[in-house]
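Novice: Quick heads-up: structures coming right below.
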Structure P
Amino acid sequence: MNMTEAYTPPKIWTWDKESGGRFANINRPVAGATHNKELPAGKHPLQLYSMATPNGVKVTVLLEELLAAGHKDAEYDAWLVNISDGDQFGSGFVEANPNSKIPALVDRSGDTPQRVFESGAILLYLAEKFDAFLPSDARGRTETLNWLFWQMGSAPYLGGGFGHFYAYAPIKIEYCIDRFSMEVKRQLDVLDRQLADNEYISGDQYTIADMAIWPWYGGLAANKVYDAAEFLQTHEYKNVMRWTDMIAQRPAVKRGRIVNRAWGEPETQLHERHDATDFEHRTQDKIDNKD
């Protein structure tokens with residue numbers, strides 16, 4: 001297919017397996033499992049199946065923050081689901097999340113295991129379960145949820161839009177990169193204006209809104225997502241940069257961002273996490289200074 005010429009859509013779309021860019025081997029137009037593979041289960045009630053992409057980091061950061069705040073029942077087992085290898089299409093994972101996207105959580109603390117999928121839903125579920133990182137007053141709660149759902153609606157333009165066409169598409173298409181660059185810069189400006197008057201995203205409290213937004217937009221600002229900070233001139237967003245650096249210094253964030261990580265320097269990887277001792281030999285400085 002010649003993608004450099006003007007494209008006229010056919011009357012009926014057909015799937016071209018070779019046109020998907022970097023992730024063509026795992027993208028497909030149908031749902032459901034491709035193979036039988038049961039999910040492992042550890043000793044804790046909370047079982048997380050994930051990978052340290054921005055969506056996965058949201059949840060491991062929250063779990064580590066809950067533990068740091070003294071919520072002992074937030075202990076969890078985290079199992080690597082390598083999406084590059086198609087683990088998300090195993091029968092057990094599809095049962096936990098029929099959408100075949102990480103992360104997925106199974107809470108076994110009740111009489112019947114409860115599955116929770118979609119990262120925003122997991123954040124809200126855990127915040128309500130432990131009554132933490134979600135303001136109890138109506139105004140604060142609503143503002144936090146405003147920004148939580150802002151992230152859920154906005155990040156696809158950053159990831160599936162800008163990220164795909166700038167970093168992963170088989171050819172660079174000027175129109176697509178320009179269109180999504182404009183939108184991502186607009187989103188950064190939204191955040192920058194909000195953070196001009198607020199220490200954290202939804203006010204003076206650190207909440208699940210920060211944990212949802214930081215892995216994507218903090219990662220972009222710190223040049224840890226798509227290697228595009230210079231291209232987008234993220235340093236211009238001074239309030240976003242201030243907030244990005246502040247969140248990055250939290251010990252629980254440093255731990256959470258390496259759980260289920262399967263790339264980079266060995267000291268920044270933790271394929272599985274089953275208790276706090278798994279972080280031994282991964283010093284805070286190493287976690288902080290290496291991507």
Structure Q
Amino acid sequence: MNTVKTVLELRAAVARARSEGKRIGLTPTMGNLHSGHTALVTRAAQRADFVVATIFVNPLQFGPNEDLASYPRTLAADQEKLLQAGCNLLFTPSVEEMYPHGMGDQTIVSVPHLSEGLCGASRPGHFDGVATVVSKLFNMVQPDLAVFGEKDFQQLAVIRALVRDLNMPIQIIGEPTVRAADGLALSSRNGYLNEEQRAKAPALYRAISVIADAIRSGETHFDTLTGAAKRMLEGDGFRIDYLEVREANSLRPATAQDRDLVILVAAFLGTTRLIDNLHLTKE
């Protein structure tokens with residue numbers, strides 16, 4: 001696996017692979033990798049001949065009170081994990097390489113509607129930062145396919161929309177959420193939890209699983225279900241950001257007639273913000 005730091009080196013390496021007739025896969029990350037990330041690379045390696053991973057902690061998607069400075073940088077460990085997962089090329093640009101004219105004058109890619117509400121309401125500008133950096137990476141690599149985790153369900157919806165709306169010839173693959181044995185969705189932010197908080201954290205997945213079971217049994221009073229789950233989680237020490245049932249494709253609030261649903265939750269344990277979701281189809 002080669003590691004490159006500049007767009008010039010990246011494009012040259014991808015061009016060589018493409019000249020050999022190889023199908024190019026891309027897995028963008030912010031590093032501090034866990035098994036959820038390596039599952040994305042493994043999936044890309046199954047579907048492509050040459051896998052590019054990127055590690056870039058993107059300032060454009062962090063808010064003023066978020067953890068940009070303290071976000072863990074673990075490059076050596078990440079490189080080993082990527083190598084084992086089947087990555088062929090790692091791109092680790094600097095902020096100056098990604099935004100050579102500064103972020104203040106950077107063209108912004110904005111996906112309406114899907115970027116609003118849920119995490120978009122709690123983190124203003126976040127999805128503009130995501131859509132912009134992903135668009136740049138897509139243009140730099142020009143992959144045939146790209147793999148993103150379903151844990152970040154709203155982000156995946158935003159990326160699918162920008163690829164569709166901007167006519168990018170890229171197949172977007174969603175990889176199912178990887179969970180710990182107790183059900184907690186793997187996330188770099190889990191490392192911020194203390195021992196007591198980590199023991200409580202799986203309640204988040206249990207809560208949305210209870211809602212999903214009720215919906216599968218025919219319950220359509222979604223507000224009643226989410227209200228009960230919120231009270232349970234607050235009793236466990238969570239501070240709820242949102243807990244909603246949405247139509248899975250449009251992310252609009254779900255109705256009783258909708259069949260393709262997603263239950264989305266974001267909540268704080270102490271200062272750590274956790275997100276999770278559960279996608280289901282009604283019979």
Structure R
Amino acid sequence: MIRRVLFTVCLLFALAAPASAQAPPSGRITFGVITLNHPLMMYRQYLPFTDFLSERMGLPVELVLARDYATIIDDLTSGRIDIALLGGFSYIEAREASAEVSPLCAVLSPDGTPTHRTIIFTTKARTDITTLRDLRGKAFAFASKHSTSGYLHPLCYLGAHGVSKQDFATATNLRTHEAVVRSVTRGNHDAGAISVATFERFADSGLRAIAKTGPHPGFVLVARKAGVPELQRLKHLLLRTDFSTPAMAALAGRWTPLLRNGFAPVSDHDYASIRTLRDCAITYGYGNET
């Protein structure tokens with residue numbers, strides 16, 4: 001209990017640390033994630049995962065919370081963290097910021113694939129919105145402009161189906177997928193775009209799907225210098241672990257839902273489709289956020 005309290009205190013100090021903080025010392029691995037919920041909730045979700053890695057590797061794996069997408073990419077490329085959990089588009093942005101960045105392993109979704117899909121949705125009460133064309137003139141909520149599922153893919157998908165960004169009365173980027181759900185259910189926006197996982201989590205909140213995109217590459221563990229022996233050990237540990245056994249399933253059940261389904265081999269080439277999505281999204285308004 002004392003260890004956990006001390007960790008929480010250190011974690012809150014880390015969030016307030018200046019950007020000029022020194023690179024972490026050798027003898028440990030620092031693992032960065034974006035703070036999308038309260039820090040204590042993030043701590044509860046991710047500490048069991050880092051504890052698992054530390055125990056199996058015999059090497060401390062420490063959690064570092066980044067404020068946002070830009071911060072985690074800067075932390076990774078500058079060496080303040082060794083590995084990071086990123087979405088597909090965030091990985092592309094990190095890779096373009098530093099050629100040293102490369103993927104370690106892809107994160108599997110509940111369907112057993114390293115992919116995600118987007119749901120374009122409204123509420124069941126909105127009987128005036130049944131097709132994508134009905135979204136014209138409406139207030140639409142996207143997630144962060146750095147989100148593959150919440151912005152890049154739905155922007156491209158909508159445009160390809162005849163609804164460009166300028167067709168909305170307003171198009172807003174919110175910070176998280178959960179924020180999109182709240183805004184639509186409260187009536188602040190008429191419809192929105194979120195990941196399938198988020199849609200399923202809030203299925204009892206009166207949501208109704210209008211459309212579902214095809215798959216795109218999902219979350220990935222990324223390293224600044226993947227060839228470091230300790231990081232290769234971590235990669236092989238995750239790829240060798242059988243998440244289908246009852247014991248492992250019970251253990252992983254304490255982790256964030258994002259990491260409970262296992263990992264798969266990956267290469268930079270697997271994210272070529274994200275680059276294509278970005279080119280498509282630019283055609284339909286990406287880069288013109290307000």
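Here, each number is a calculation from the coordinates, and none is a lab measurement. It should be emphasised that the depicted structure is a prediction, and the values quoted were computed from it without experimental measurement.
Novice: Can you rank P, Q, R by relative contact order in percent (Cα under 8 Å, 6 or more apart) and just name the one with the largest value?
Specialist: R
Novice: Shifting gears a bit: Where does the value 157 come from, among P, Q, R, when volume of the Cα convex hull per residue in Å³, for residues 72-127 alone is the thing being computed?
Specialist: Label of the originating structure: Q.
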